[in-house]
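Right after this note come the structures.
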Structure P
Amino acid sequence: MAEWGRTDLDYVSRAGHLTGAAGGLNGGVYLNSSTIADDGVKDELYGEGGLDLFLRTSTGPNADDVNDLFGGEWVNPLG
C-alpha cells in the first residue's frame with residue numbers, strides 16, 4: 001500500500017514497481033503469478049474511479065473479466 005498510495009510518482013512508475021521493476025517502497029515484493037494464487041473461479045474485476053492495476057487470470061475456462069477498463073490502465077496476466 002505504501003507504494004501504490006504514494007503521491008510523488010506517476011501511475012506507470014508505481015505499477016511498474018509493484019509488478020517487477022526495481023525500486024519502490026515495496027522492496028523486492030512483487031504482484032505476479034509467483035505471489036498471487038488463482039482461486040480457480042472466474043472473477044469480475046471492476047476498478048471504478050481513478051487508474052487501477054488489474055491482476056487477472058487470462059487463460060482457461062475460468063479466465064477473469066476486466067470491466068470498465070480505462071485507457072492507460074494496466075492488466076497483468078497471472079496465467
Structure Q
Amino acid sequence: MPAPPHDATGHTWHHSDAQLFKLTKRGPAGLVPGYASDMPALGEGLSDGEIRTVLLFIKSTWPAGVRAKQEALGAASQQR
C-alpha cells in the first residue's frame with residue numbers, strides 16, 4: 001500500500017506523535033510484522049532529531065483544528 005498523503009486529507013494526523021515517530025523510524029512492517037507497505041523504515045537514514053524535524057514540518061502544514069485533534073490523541077495516550 002502507498003503511504004497516505006500527509007496533509008489534512010490523509011490519515012497521518014490520526015496518529016499520536018509517538019506513533020508517527022515509531023512508524024517513520026521502523027516503518028509499518030517494523031511495527032506490524034507482515035504488513036505490506038511502500039513506506040520504508042527511515043531510522044537507518046535519518047537521526048531521531050531529523051525524524052522529529054520532518055514530523056514538525058508535516059504538522060506545520062495542517063490546519064489549526066487538525067493539529068488540535070492530533071495533539072489531543074497524544075494527550076489521551078499519555079493518560080493511559
Structure R
Amino acid sequence: MKDGHRSGSFDHTGLRADPSGVMPIPQLIQLAEEGMIGKVNHRHFSVMGSILAPIRFVKKTIPEIIQKLKEDNVQIALLIPV
C-alpha cells in the first residue's frame with residue numbers, strides 16, 4: 001500500500017480549507033474523550049476515487065486494509081465519500 005496519493009483532476013480547495021471534512025480525526029478523538037464512542041484507531045486509510053486498476057484494488061488493496069483493521073481489532077469503520 002502507498003502512503004499518499006495525488007490527483008490533478010480533484011479540486012483540493014475544500015480539503016485544504018477543512019481537512020476534517022475528509023478525515024474528522026480531531027472530532028472523533030473528542031467524541032472518544034467524552035465517552036460517546038470507544039477509542040480511535042492509531043491508523044487511518046484514505047482511498048482516492050480515480051483507481052486505475054480496480055481489479056487489483058479489490059483483490060489486493062481491500063484485503064490488505066481489512067487485514068490491518070482486524071490486526072488493530074477495529075470493530076466499526078467510518079466511510080466518508082468525498
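Any read-out appearing in this document is the output of simple, stated calculations on the displayed coordinates, not a laboratory observation. As the structure is a computational prediction, the values presented were derived from the model and not from experiment.
Quick notes on this one:
- Origin of the derived value 33 (relative contact order in percent (Cα under 8 Å, 6 or more apart); candidates P, Q, R): R
- At a computed -16000 (helix-only ellipticity at 222 nm (-39500 (n - 2.57) for each DSSP H run of 4 or more, over all residues; to 500)), which of P, Q, R: Q
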